[in-house]
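Each reported figure results from applying straightforward, stated rules to the coordinates on display, with no laboratory input. Since we're looking at a predicted model, the values are computed, not measured. Cβ atoms are built from the backbone, for glycine too; each structure is taken alone.
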Structure P
Amino acid sequence: MNRNFLAIASLLGALSVALGAFAAHKLREIFPADAVTIFETGVRYQFYHVFALFVVAIVSEKFKNRSVSWSGYCFIIGILLFSGSLYALAVLRAKDMSAITAVGVMTPIGGLFFIAGWLLLFWSVLKKL
C-alpha cells in the first residue's frame with residue numbers, strides 16, 4: 001500500500017467534506033447560484049478522485065509498476081487544476097472579476113489529467129493480466 005497516496009487522499013477527502021459543507025451552508029448566502037454550482041462541481045470531482053486515489057494507494061501493492069504511481073500523481077494534479085480552478089472561477093464569478101478566462105483554461109487541463117490517471121490505472125491492470 002502506498003502510504004503517501006493514502007495520506008494525501010485522506011487529507012483531500014477531509015477537505016472535500018469541509019468545502020462541500022461550506023458550499024451547502026454559507027456559500028449559498030454570499031455567492032450567486034451559478035457560482036455555487038461551479039464550486040459544487042469542483043467539490044464533486046475532487047471527492048470522486050479522492051476515491052480513485054484510495055484505489056491507487058491500495059492496488060499499488062499488487063500492481064507494482066510506474067503506471068500505478070503515475071495514475072496517482074495524475075489524480076492529484078487533476079484535483080489541483082480541475083477542482084482548484086473551479087473554486088477560483090466561483091470566487092471570480094461571485095466578485096464579477098475579469099480574470100475568468102485565464103483561470104478557466106486550467107479546468108480542461110485538469111480534466112485531461114483525470115483522464116490520464118484513469119487510463120494509466122487501466123494500463124497498469126492490463127499489464128498485470
Structure Q
Amino acid sequence: MQTREQIYADSVFKLVSHLKASEQERNEYGSMAHKLPVLIRTAGLAQALAFVDTRKKPQQQLLDDLALVVLKAQEREVLLARSRNAPLDEYMRLTQETLHALLWFKRYAQSVLGVEDASQEEQGDVKPS
C-alpha cells in the first residue's frame with residue numbers, strides 16, 4: 001500500500017513530465033505551481049482557484065492536473081465547484097490535500113521543468129505528513 005505522498009508524487013511526476021507545451025507555457029505552468037500555495041494561504045482555496053481559472057491555458061492546465069491528482073476528476077470545473085460548495089470540514093480537508101499535492105507540483109516544476117521560483121520564498125511549502 002502506498003502513502004498519500006507516494007501517490008501524489010507518482011501522479012504529479014507523470015503529469016508534469018508528459019506536459020506538452022512550449023517553453024514559455026512550461027514556465028507559466030511552473031511559475032503558477034510556485035505561487036498557488038501562497039495564494040491559497042492568503043486568499044483561501046475557492047478564491048485562489050477562481051483566480052487561476054481566469055488566467056491563460058498553462059495555468060488552467062495546472063488546475064486540470066490538480067483536479068486529476070486530488071479528486072481523480074478529469075476537469076478543473078469539478079475542483080472549482082467543490083471548493084465553492086463544500087461544507088467547512090470538507091473545504092478544510094480539500095485545502096490541505098490541495099496544498100500537499102501542490103508541494104509535488106512545485107518540486108517537479110523545479111526538477112523536471114527547470115522552473116525556479118523567482119521570489120525564492122519557501123512559505124508555500126507544506127510539510128509532508
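P, Q: which one has Rg/Rh (Cα atoms, Kirkwood Rh), as calculated, at 1.05? The value was obtained from structure P. Taking 14.8 as the value of mean count of other Cβ atoms within 10 Å over residues 52-59 derived from one of the structures shown (P, Q), identify that structure. Attributed to the structure labelled Q.
Computing helix-only ellipticity at 222 nm (-39500 (n - 2.57) for each DSSP H run of 4 or more, over all residues; to 500) gives -24000 for which of P, Q?
Numbers: P: -26000; Q: -24000.
Comparing all candidates, it corresponds to Q.
When FRET efficiency 1/(1 + (r/R0)^6) of positions 84 and 100 (r between Cβ atoms, R0 = 25 Å, to 0.05) is computed across structures P, Q, the figure 0.75 traces back to Q. Structures P, Q were shown, and relative contact order in percent (Cα under 8 Å, 6 or more apart) at 38 was computed from Q.
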